[in-house]
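Pasting the structures in now, so scroll down.
Read the figures in this text as sums done on the coordinates, not as results from a lab. Quick caveat: nothing in here was measured; it's all calculated off a predicted structure. Cβ atoms are built from the backbone, for glycine too; each structure is taken alone.
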Structure 1
Amino acid sequence: MSNQRHLRVVGTRNLRDVGGYEAGPGRETRWGTLYRSDSLDKLPASSRATITDLGVRLVVDLRHRAEVESWPSVFRASPSVGYVRAPIFEDPPDPALTIVGVYRQMLDEQGDGIAAAVRAIVQPGALPAIIGCAAGVDRTGVTIAVILSAVGVPPEVIASDYALSVASYAVDAPESGLDDWRAGPVDIDAAPETMAATLDYLGRRYGGARGFLIERGLTDEDVGRLTELLTAPAGDQPVSGIQRASQARAPSRIEAE
């Protein structure tokens, strides 16, 4: 896994491009099309400009109502970037559950939020898009896992992408410009085995991501459109989002690790 997919944008700790992953025979996920992120409530004007330079057209916010009211996204009323809420867990999950248990509960009881996120990004003109929550780990991790699985990314690749959040938070990040809990080292529990177990459950319970999304009201056409939008022939892609934004503005705005 290349850690060059991590975009170092002031006001974030875990903004990543999910492009470049194997997605079935001869295809891979498109660079610069779908991003995953932590909360976008503290982006200065320069970082908002960077997001615009990435071509982002839509932000999908998975946070619950109290979070978005206390820490509203800077894009909530943006004239240039759309904003959609697709809340997962308006009420906290059962604290007695393991992480795998919480993720299963997301699939079983909060699936409408995941489906709403997918429905939002397959709308005409919605991409490139950012899907995020508070840390960009749990709610975002499960939602992105469902999306990547639906378009043909292998489970082990999805699990490895999920685990990249550990490195995102492992050290102090004064360059992030943050003054909240994300500013220092954060011990993130995002083991690849956790996501592997979640994907295994997704397959056994729903017959896979496609079955899960269809059960939540999406159509075969929606899933087919998702695949077409998010994947491309392997080795036949334009410049990545990281490179594109770096070319558009000063390199200091975005730095690949």
Structure 2
Amino acid sequence: MSIANIYLKNFSQVFLYYSEKGFLTNVHPSTKIVLMFTGVAIAILCTKLVVLLFVLLLFLSIALTSISIKRITSLIISLMLFISPMILFTYIYTLLRLRSAILLVDTSISIVTAMVKLLIMSMAFYAFFITTRPQSIARILNRIGIPYKYGYGFVIALRFLSVVADDLVEVLSIQKTRGLFLGKSFLDKVKSYLAIFTPLIISSLNRIDEVTISLEVKGFGFSRKRIYLYSEPFRPKDAVFICLCLVGLAAAIYFYI
């Protein structure tokens, strides 16, 4: 399997709800939103590598209560595949232009710090989307004042990204089986990419048409108010967890601003 297929396969699972029992799965969605924004804020504000590594280990421990090691490993591999060209370019630039061992060490520390920050933010978003039901995301967005049409549109768009990534992997495999060759010249590559993206666009438009028809048949958008059949209860452990997140956020703001 090529690197592109591995990346697309891992990306297709980022926004898919993973119904496995655990701490994160059972807490209220608003608690997970607070945790997500706390992780992002700490990653942006904090600059000390030791503190960032501690926060990363903390988020990994929380995520492992509801997410398998295999899925977390897939996320880390996808991120490494995405940022490895930038890391390589930075090292080459430092060696060729600056030619300083001290600057090379400083560059390495800066790169590791940036990688840890990216992992913390990615883990925060990943833990939220993979352990929260799509209906719960739409319901939370509706309760904070966003019309439920836009909330469900946002959820469908997230789900659609995973579907398109799966379709792209399937189209690539089928076209390679048929003997598709990207070619060397620019025109040959354009023709090859057309053979890939044309069926992908057609299948995506067909899916959009099916979703639109099903929503219209069910009367989606007829009423301005939405009644929900199921809602998660807000428990005392949610309040305690939110308080701990706010304390961590307050500490990060106090020490780094």
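Among 1, 2, considering only mean count of other Cβ atoms within 10 Å over residues 122-129, which has the greatest calculated value?
2
State the single structure among 1, 2 that was used to calculate mean count of other Cβ atoms within 10 Å over residues 130-137, giving 25.1. Each step should come with its number before you reach the end.
Details: 1: 25.1; 2: 20.0.
The structure behind it is 1.
Computing relative contact order in percent (Cα under 8 Å, 6 or more apart) for each of 1, 2, which one ends up highest?
Working: 1: 30; 2: 36.
Greatest value across 1, 2: structure 2.
Starting from the value 35, 17, 8: which structure in 1, 2 was Cα extents along the principal axes in Å, for residues 74-113 alone calculated from? Can you show the working numbers first?
On the way: 1: 42, 17, 15; 2: 35, 17, 8.
Checking each candidate, the match is 2.
If helix-only ellipticity at 222 nm (-39500 (n - 2.57) for each DSSP H run of 4 or more, over all residues; to 500) is computed to be -12000, which of 1, 2 is the source?
Among 1, 2, the structure yielding -12000 for helix-only ellipticity at 222 nm (-39500 (n - 2.57) for each DSSP H run of 4 or more, over all residues; to 500) is 1.
Matching task: 3.0 is the computed value of distance in nm of label points 7 Å out along Cα→Cβ at positions 138 and 202. Pick the structure from 1, 2.
Traced to structure 2.
Of the structures labelled 1, 2, one was used to calculate FRET efficiency 1/(1 + (r/R0)^6) of positions 90 and 218 (r between Cβ atoms, R0 = 30 Å, to 0.05), giving 0.90. Name it.
Corresponding structure: 1.
Could you tell me which structure in 1, 2 was used to calculate Cα extents along the principal axes in Å as 46, 45, 33?
For Cα extents along the principal axes in Å, the value 46, 45, 33 is produced by structure 1.
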